[in-house]
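Below you'll find a set of structures to go through.
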Structure 1
Amino acid sequence: MKDKPWYVYIIQTEKGILYTGITTDIERRFSEHLFESKKGAKFFRGSVPEEIVYREVCDSRSSASKREAQIKKMKRADKLRMCFGQD
């Protein structure tokens, strides 16, 4: 039985802030963030998540974590280009 794939995702808040995370189930994770579940990130207690704007499949939790770290180090303009093709 093959393990579930891991994903790196970016959520945009109502204020336009970008949040990056990893999960095996993006829709479940978004729901946890959206409905202020105890499992949701503390980040969203002050910023309401609006939509998932980016998702990327990774082979393992390790590769997803490494990719997440790369994305978090990117400049905002580069993240926007990656998510929306904008400058």
Structure 2
Amino acid sequence: MTTLELDVGDLKPRAVEVTASELVVTLVDGRRIATPLEWYPRLQRASAAEREQYEIMPMGIHWPLIDEDLSIAGMLRGRRAK
């Protein structure tokens, strides 16, 4: 069995897009991470206005209006929000 090791220095987000079915995060190095929106129930239930109000943090994204925090490492590990 192998273990996924992540260099967090390479995981800085630059842009966020929420589509009808996915959360897409573009990293500063140009990579794009897409995960199913259904993994994040609060984000999925949020209004467009609530989704647009996000803060890019050093290693993730914060939506203050819905109190949702997602880490890039967690997205890559396939961690769903509860």
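A few notes on this one:
- Test item: helix-only ellipticity at 222 nm (-39500 (n - 2.57) for each DSSP H run of 4 or more, over all residues; to 500) calculated as -4000, pick one of 1, 2: 2
- If relative contact order in percent (Cα under 8 Å, 6 or more apart) is computed and equals 34, the structure in 1, 2: 1
- Entry that produces -0.41, -0.78, -1.26, -1.32 once log10 I(q)/I(0) by the Debye sum over Cα atoms at q = 0.13, 0.18, 0.24, 0.25 Å⁻¹ is calculated, selected from 1, 2: 1
Only the coordinates and a few stated rules stand behind these numbers; no lab work does. This structure is a prediction, so every number in the text was calculated from the model and none was measured.
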